[in-house]
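Next up: the structures, one after another.
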Structure 1
Amino acid sequence: MGEANKLPFKPVFNSYVSVEARPERLTAESGALLLREIDERLGVTRWLAERLEDLRIPELITHPFKELLRTAIQLKAQGWRDQDDADHLRDDPALRLSVSERRGDAALKPAPPVNDDPDVTERVPEGLSSQPTQSRLIKALSERHNRDVLREGVFETAIRRLHAMHGHKKRYVTMDVDSIPIDVWGNQDGAEYNGYYHRKVFHPLVANIAGTGDLLGLKLRPGKAHTANGAVSFIVPLIERLEQEAAQVVSVRFDAGFPEPEVLAELEQRSIGYVCRIKKNSVLDRLADPYVRRPVGRRPHKPRLWFHELAYRAESWPFPRRVVLVVKERPDDLFLDYFFLLTNWSAKEMPAEDLLDFYRKRGTAENYYGDLINVLKPALSCTTRQKSHYRGKEPSKRYPPGNSFMANDVTLQLAGIAYNLMHTARMMVSPKKGPQMSLKRLCEQVLHAPARLLLSGRYITLVIGQGYRKRWLKICREISKLRRLPQALPG
């Protein structure tokens, strides 16, 4: 057996080194157990399973619905983007334990044959679900009701973290809203070339809580969608739920593509404070012209700022709105730079300097969006093209393809839930004061700690390297402080 497991690798630098592949319980996905415990205490999968519809035939079920959901979420949280990765990691012991409903070491044991044992009345999963099973899950979740539940699940996961770690409503909460590009390769429905990003993308809307980074919602849109398309129907339900469950006063911050008349009118009708940049145009340039003049005298060695209060009414606006002109002078620039901030706060409620400081904090939200795009890297690759071969063979059955745009929406929502679970772990391991750990560092230093599983009777010991002990000790202590939340949170 030893000779059969040896790999033909003899390094020149040290001929005493050899490589063997052994069927031992080794894993590089040990962090899946931490994410499962966070999931269990927050009750995320329980909440989803209670509301999602399982459309499968009961007699043909091998993998329980909760296990399929956990598998899809865990794989994304561990950085595995493709459904084929479920086959590659089918026997990984940490992932098998983290998704299983069975206690003890039952998840690591071979499944008994159903036909040979009269006492066995149900199918028992052996390893993770296969790629076709994951594909069928995505197709089932693409039904309208299930997609609505998944969208609510992204918000619910964020609110459950706040309740579990803070236990009370906040006085003020700011919601950052933006649109992000997700690169696409292939002929996916809705994927289009976007002239602003100069590549083929989907163009979803995204919202999070400023300062904490909790993801509140995602809305998949075609690649050519304007920044503000669907913004009202996306923003308003999130504000209503935030006011009910998370905060007493909600404000909104967004970029220059969002100040459309419908969006502004809806926020003003609900007395929601907002601030955003507004694109320059000839009318605004004429208003700014008297103030964009360099003062007499020698240029300073440090940058300077000036603020000017303006009233501006666009053609599509029913009345003038407050616009703050921000003029910037840099020592090395020949001309002054300037831009405009639009807000419904009065100058007394939010002076110009405070308004600029408030708006500049959008940079933190963009860092969180970068984590979502660059670390989780949602693979929105579902198409209407049927699979011609599976594992080198032609499928014996062919099923009609589902709606690929809806399937990609499901994939995006699952990635959002995975992000919030990872973000919960990130908040636990980050210092109380100071910069937060990035999701990339979380994966490197916590979630992908190499480990060995040791079995003793029905007890399992996870052995990790000593270098990972400090991070794991901190996050384990924080997890132990989480109270297990009920199905329904207090409003």
Structure 2
Amino acid sequence: MDPITEATTDIKDSILDAVGQTPLVRLSRLGAGLTPQLVAKVEYLNPGGSIKDRPAIAMIDAAERDGLLKPGGTIVEPTSGNTGTGLAIAARLRGYRVIAVMPDKMSKEKIDLLRAYGAEVVVAPTAVAPDSPESYYRVADRLTQEIPGAFQPNQYFNPANPASHYASTGPELWEQSGGAITHLVVGVGTGGTVTGAGRYLRERNPEIQIIGADPVGSIYSQGEEGVKPYLVEGVGEDFWPATFDPKIVDRYITVSDKESFLATRQLAMEEGILAGGSCGTAMHAALVVAAELTDPEAMVCVILPDGGRSYLSKIFSDAWMTQHGFLERTGVQTVGDVLRRKQQGEEIPPLVSVRAHDRVKDAIALLHEHRVSQLPVVSEQDGTSVVGSIGERGLLRRAVDDPALLQSEIVNVMEAPFPAVSVDDEVREATELLSGDRQALMVTEHGRPVGIVTRTDLLEALAR
């Protein structure tokens, strides 16, 4: 056998060369019974797990070319996680420091992933105005100004964002479909994907329809007066980014959180595609579009921006879905029954919590005051959205090793939120969530936390 020559190998110089050329997949099961073809661009097969690898590399390339990013510099970016991951991968290979500033509604998996790539993560409150000094946009601006040699790519205003999709995503869609795409459905976040890819496809075929999938509460489809919080991540906005060209979008389809998350789970169950929540937003909109069409030659293409492994504790958790009213359950003896019995005999408030930006020393004092061993951590802004948890044992152990930790903010030491169950969940099912070191569950009613039950509370209930 002849030795393998260099000419016959296909070896990438680095993982960055593996970005792009993601597959276009026919959704034959979800599309069953529909007249047009239904296909999906599966972007979680990029190295960083999302479509954001494309603009992340393009923005760093442009900054280096323009002299805005110097060797050993710091990249600061406000991000819902995916762009930060792409930046962190590229920065790791090119010798830059990365600080990702994230809103506190993001999943713990996204934060852990960024840290795994060596990025530093700063968490800011979600439910504040974009121009508030607390918003993750303004926190990123402040850090950029304060850190010598810092550069903010700013995917919301950087022309390299849509340009990356014009140069790669659009041509790939055209070539892989053989120019057959008639309808492109894209979730609109920064607007980079829909602007870049949509513009390229429109130049090839002016008749292509570009549909924006938009969450309920986003400015794009509802205007400034309709802006309100929503749970789906990485799509929609509360302001108009400069990277978005509104003329590209022919129409919007507004999608609720529930519709987004159920469509996300449907993608996994029926097509074997474990996608993120914004993929469900686009998928629901694509199904709406496809159901309206009667032309068998039409092709509806939906872009699925990221993967579902960053949402296992949320969208793919029955408890989390039930907590927010997206799934319904009934039972004989419920967690609500246990909580009511417990609260009848307690003198402390039904739910004691700490805020994400409280000090560790204050949290320890609260634990001692109410004689409890663990507390939920809630969002700084609304005081109800649970973003993490703390335990007395872990805090004290870490404080002994590092006394300065007492002055740190809770957000820097908090652990994952307690697994959540609804007041309507069965006790027997709830006990299955208490595996390993987990000792408590967050109990919710209509999506709002109302109390905590421990392993002992549930075992006593079962003994009855």
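FYI, it's all coordinate maths here, none of it is from the lab. Computed from a prediction, not measured in an experiment: that's the story for all the values here. Cβ atoms are built from the backbone, for glycine too; each structure is taken alone.
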**Study point:** relative contact order in percent (Cα under 8 Å, 6 or more apart) - highest-scoring structure of 1, 2
**Key:** 1
Review point. If Rg/Rh (Cα atoms, Kirkwood Rh) comes out at 1.00 when worked out from the coordinates, which of 1, 2 was used?
Key: 2
**Study point:** With mean count of other Cβ atoms within 10 Å over residues 166-173 derived as 12.9, matching label from 1, 2
**Key:** 1
Revision key, fill the gap. From the coordinates of one of 1, 2, distance in nm of label points 7 Å out along Cα→Cβ at positions 94 and 294 came out at 5.2; that one is structure 2
Practice item. For distance in nm of label points 7 Å out along Cα→Cβ at positions 158 and 230, find whichever of 1, 2 sits highest and give me its label. Key: 2
Review point. When FRET efficiency 1/(1 + (r/R0)^6) of positions 46 and 422 (r between Cβ atoms, R0 = 30 Å, to 0.05) is calculated, the result is 0.95; to which of the structures 1, 2 does this value belong?
Key: 1
Point to revise | distance in nm of label points 7 Å out along Cα→Cβ at positions 238 and 358 - structure with the largest value, from 1, 2 | key: 2
